[in-house]
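**Q** Take a look at the structures listed below.
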Structure 1
Amino acid sequence: MSGRERRPVTIYEVADRAGVSIATVSRALRDSGLVAPATRRRVQQVAEELRFRPSRAGRALAEGQHAANGIVFPDLSGPYYAEVVLGYEEVVAELGRSVLILATNGRAKAEDAVHELAGRVDGMVIMGRTVGDHVVVRIADTGLPLVLLARPPVGLVDTVTADNESSARDLTAHLLGHGHRRIAFLGDPDESPDVAGRYTGFREAMTGGGYPVPVATPCAFDVRSGYAAAKDLLRTRPDAVVCANDEVALGALRAAEDLGLSVPGDLALTGWDDIMAAGYARLTTVHQSMRELGATAARWLDERIGGAKTVTQTLARREVLPTRLVIRASCGSHTDGGTT
């Protein structure tokens with residue numbers, strides 16, 4: 001959606017122009033016999049003039065029903081997604097709404113599945129690179145309230161992300177400050193907007209220090225994939241590896257042990273997310289509030305569904321949640337457990 005395209009018209013605007021309630025708008029657009037013919041024609045004419053596209057959210061709001069929220073994930077395996085879901089569901093439960101969850105991983109027709117879900121809910125959160133921007137634009141154009149989570153902004157859709165670039169710069173600078181020079185990056189920036197941001201911060205820190213930037217080693221974001229990719233990578237003998245997330249780092253840690261390398265003696269290792277296992281493994285990582293990501297998305301979506309006057313007339317909101325570096329023993333620092 002280009003910056004010149006206007007935001008979707010709300011049911012409140014149709015009601016205000018026609019001089020009726022939002023309930024009357026909803027009934028008139030469904031040709032309800034409860035609305036006088038003249039009023040029905042007036043509302044329909046206003047809706048046509050404003051190019052209003054009624055959504056299930058508008059009907060639910062007008063008729064006093066509970067909205068069903070949808071959320072689209074790339075995957076549901078692993079602690080990261082579990083924490084995001086928990087944060088999302090905690091808020092949704094407080095609001096008395098239900099949730100339909102869709103994971104696109106492995107689906108041959110992911111776009112069709114997302115469009116189908118959009119027709120069954122009153123608002124939807126789309127996370128990561130589950131579908132292309134053109135799908136987001138198409139759904140947003142129907143008037144369905146949307147929030148994007150952990151992906152770059154698209155048009156006038158609200159977007160919630162966590163800081164990736166600056167913390168990745170800090171993390172890489174920390175490794176450089178401890179004398180590491182042959183630093184590898186383990187993870188695929190093309191598969192995740194978050195990882196793309198982390199690789200950008202890594203690259204900027206390396207370039208800023210005057211060191212060559214290695215090409216990222218592609219790797220899926222689970223322990224098994226981290227182990228397999230690290231088994232090959234570590235044979236090139238980097239002295240530090242920045243991993244895309246903690247699960248990849250835990251796999252790399254096991255690979256290092258199997259190759260007879262000590263961490264941090266022979267190899268400094270870092271992750272991202274600060275999942276519970278990272279603390280037990282004494283893994284240097286970056287903490288992000290995964291539950292707050294989900295909770296923020298849920299609150300924002302509810303405001304859009306409810307047509308809150310504080311957000312109805314505004315442009316898209318952008319929120320970047322802070323992250324922080326957590327220093328533990330795996331990077332060779334003597335300040336195990338410290339944060340920056």
Structure 2
Amino acid sequence: MKKLAAITAAFALTAAALTGCAANGASDSASATAENPLVLTLAHGLSETHTVHIAMVEFAEEVEEKTDGRIKVQIFPNGQLGSENENMEQLMAGVISMTKVSAPGLATYNEAYHTFGLPYIFDDTEDFYHIMDSDEMQDFFLSSADDGFVTLTYYTSGARSFYTKDRAIRTPADLKGLKIRVQDMKSQTDMLEALGGIPVAMSYGDVYTSLQTGIIDGTENNETALTTGKHGEICKVYSTDQHAMIPDVMVMSAKVWETISPEDQQIILEAAHASTESHKIAWDAAIEEAIEEASTTMGVEFVNDVDKEAFREATSGMIDEYCAQYPGVQNLLDIINSIK
């Protein structure tokens with residue numbers, strides 16, 4: 001019932017917001033004109049100040065410009081149409097055209113996406129970009145039409161590391177017995193169990209209070225969470241183990257994708273990729289600013305002498321289990337390893 005209510009609410013809000021444009025707009029890009037455009041709804045849960053939202057606004061502007069107004073992307077930020085999971089359900093139900101999700105969240109529809117939640121799949125940021133920008137990865141992104149969606153591009157969300165109130169995490173042994181918040185993803189809870197910690201899955205919005213009250217001993221995220229989430233007010237030790245690089249992805253309904261001509265598909269893909277390149281620059285600046293603010297004004301210590309090899313060894317068995325359980329994971333890992 002809750003899912004149905006979310007879909008109904010999204011449909012009502014979308015119809016109301018797009019009266020006269022989307023409601024009576026073109027049904028495909030071939031018949032679209034500037035006066036009667038094809039309107040693509042894009043819903044996500046981020047604020048208008050988030051670097052990914054800004055990148056998607058640039059994407060929308062370029063699509064409209066390059067199609068001479070024949071295709072418009074209308075963005076609904078701030079969770080106006082529901083949560084990330086609800087947005088994906090709405091996309092699959094045909095209520096919205098596009099959304100932004102954390103890549104492992106797509107594993108419900110395509111098991112290969114579990115791969116993006118696994119630890120140490122990428123060696124470093126340079127390796128991450130090299131693989132994610134490859135033609136082979138683009139082919140993979142566009143191969144899931146039979147699953148109901150295609151991925152247009154990705155946006156980096158940095159490297160995730162552990163941080164606690166007062167304890168450095170240099171080896172997996174340092175996590176033993178600690179209650180650590182993780183994202184509500186199977187790969188993340190499995191990872192922390194493999195490392196000897198106690199996973200506590202909870203929403204991001206509950207992390208600050210849970211740290212403050214001692215419900216959890218620490219959490220894991222990229223450096224911006226210390227400042228934007230104010231976690232640096234409580235957690236004073238950030239250990240750069242960089243155990244995961246989990247991208248966000250912008251996806252489109254496969255049914256909608258099929259209504260777009262090959263020429264316009266190319267315009268959309270080029271605009272999506274351009275927004276990714278723009279986002280990389282904005283993201284690097286955001287990380288630098290977060291580290292500076294956290295260290296100078298919040299008193300956070302950044303621990304860089306972390307034994308990453310020990311973390312890799314501790315989680316290697318988990319990755320083997322995922323490959324055995326999900327053939328799609330093994331196939332995507334083979335692609336990734338062939339690109340390296």
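**Q** So if we calculate Rg/Rh (Cα atoms, Kirkwood Rh) for every structure here (1, 2), which label has the highest result?
**A** Values: 1: 1.09; 2: 0.98.
Comparing 1, 2, the top value of Rg/Rh (Cα atoms, Kirkwood Rh) belongs to 1.
**Q** Check the numbers for relative contact order in percent (Cα under 8 Å, 6 or more apart) across 1, 2 and tell me which is largest.
**A** 2
**Q** Still on this structure, please answer the following. A value of 2.3 was derived for distance in nm of label points 7 Å out along Cα→Cβ at positions 197 and 293; which structure in 1, 2 was it taken from? Please report the intermediate quantities before stating the final value.
**A** Details: 1: 0.8; 2: 2.3.
The structure behind it is 2.
Read-outs throughout are calculated quantities, based only on the coordinates presented, and are distinct from any laboratory measurement. Note that the structure is predicted; figures quoted are calculated from it, not measured. Cβ atoms are built from the backbone, for glycine too; each structure is taken alone.
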